[in-house]
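Just so it is clear, none of the values below were taken in a lab; they were calculated from the coordinates. Remember, it's a predicted structure, so these values are computed and weren't measured experimentally. Cβ atoms are built from the backbone, for glycine too; each structure is taken alone.
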Structure I
Amino acid sequence: MSVFRRTIEATRGIARRLLADNKGVAGIEMAVITPVLLLMMCGGGEIAFYARSHFQASQMASTVADAVSRYEAVTSADIASIFTVSSEIMGAADFKENGYVVLSSVSRTGGGATTVAWQCKGGTAVNASRVGAANKAATLPGSLVLDATDNVIVAEVFYKHTKLFEGFVPLEEQLYKTAVFRPRLGSLTSVPGC
């Protein structure tokens, strides 16, 4: 018993000295908090980069639809140049590999069904239009309903967001943005040949 009692008393003495000693406390606190700070910094950076990609995709859809809606008659060369210039809006060097733009003219003539009059596509990451195919029934974003003789230009932007840290923050990879504009100088229902 005495050996056991001496061991306990010795342990108590060591514990009292360790508790009284405050050398190295800042180093231990830093070692504990640094991983948490790094996780917060990486997560914040990932979310900021993701929000930027959303904003740029939305701006690109709006710019493409707005630019085309300003034409009186549009050609395939006009659309090709608009696609080229508008990809600069994304600011992402990988848009050519991970992005896709679908431009559709949707019209309703004589009170009939809403249809896609024509469609032009740009980019290499091919995605099917959610509006519909050329000369088929159209599904407009936001359940938009056209009047009897309306025509609208719909731009759809698909972008596969590249994460900074794979598997770190669960974010949706495929971004999808739309913009709808009414042509300003008449209807743009004639096929531009793209």
Structure II
Amino acid sequence: MHDIKSSVRSYRYLEEIGRIRLSENFLLRDFLHSEIASAFGLINAPSDLGLAVEVGTKLCSEILEPIQQEFGRISVRSGYRSAQVNALGHRLRLNCASNQKNAAGHIWDIRDQLGRKGATACLVIPEFCNRYQHAGAWRILADWIDDHLEYGTACFFPKLWAFNIQWHEAPLREIRSYAWPRGKYFRTGSRECGCVDQMCFHDI
């Protein structure tokens, strides 16, 4: 009976915080689903709700809303992860970096090692996938992001041109890719790269 009461309380809490509006088109609920949490019976909810809402609002209003306006509806593949959920995913090698690396990333409610705030989501844009299917097409999106957004980091993947994108209070503005051409993208004229091409990739 105690477990049932606890589950009801958890449900009501998730229902309540899920209604929190982060931007014009996004609610906190859009970012709380986790296959890891569902499979292992965990509650994927922030310990520091205030911080999670603060950085989630920045991510949605400054990063996701402009992307959706330009390219069409966004599907959130992975958003917020609690420290517990992320740690389990990392331990079981379920495509989760360590909690230290994911602080101010997928773990929205923990600051990074330097005490800075951030938030990451993994996105798929169905209309973009339908329209651009040729090899390396993700670069169209990467180029637009680099030209128009004050992002922290971005990382692209081969399936469905899915990509992680981060809002961070001290944006690194770094793009990596595990899709062809695989590597790290440096902006023209950056200190790290002397290349003159608009899109330059170095092996990760």
Structure III
Amino acid sequence: MIKCLLFDVFGVLVHYDINSYRKYLSATSGKGLRTVNRIVSPLEDKIDAGLIRAGQFEYLISKRLVIQRNRVNYPQFFKSSAKPNKPLLRRLMVLRKRYKLAFLTNAGYMEYKVALKLMGFPYFDCKIVSCYLKLIKPDPRIYKHAIKKLGLRPSEILFVDDKKKNADAARQAGMAAILFKNNRGLFGRSGKLSRYN
């Protein structure tokens, strides 16, 4: 029986389109999107793992893409484009009566603070953030940490993430998982949680 709903933040509880930022960097630098992706992706992983902060990210991007640092605009772009998934957050108000609520997210320090402010939802029983653990999903150790921190058996946790590799890793850790595409897919027409495996 499921006792806890464990959510990813970015892509589920908060919408953020990283691709639009990468397109902005491509247009600003004059470099192709493939080149930008190759440079930006490992640096995003470093932010999420708490190995660098937003300012260091901006510095490294400016050097590697050969653009002025003030044109990188990462914190401003992030803060202006991240939007809360209000219908889902409202639904959590009801679900918290039946389930323990938690989140497990890949996020840097700044991104995490922005997400908390955007969600404005103080009812999470547990918050697990990659930058504080120096681990990112889909590393199996972050799921083991979540299971231990939640104090539940893996089979009692339903993990919801928008990335297949993260949902698959949760299943490998023994959790049930749903690959999130949209709110309707999560709840279906009946308004109840969709079937999971």
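If Rg and Dmax of the Cα atoms in Å is computed to be 17.6, 67, which of I, II, III is the source? Traced to structure II. Name the one structure among I, II, III that distance in nm of label points 7 Å out along Cα→Cβ at positions 10 and 130 of 3.7 was derived from. Computed on structure II.
Compute distance in nm of label points 7 Å out along Cα→Cβ at positions 122 and 178 for each of I, II, III and report the one that scores greatest.
Details: I: 2.0; II: 0.7; III: 2.7.
By distance in nm of label points 7 Å out along Cα→Cβ at positions 122 and 178, the leading structure of I, II, III is III.
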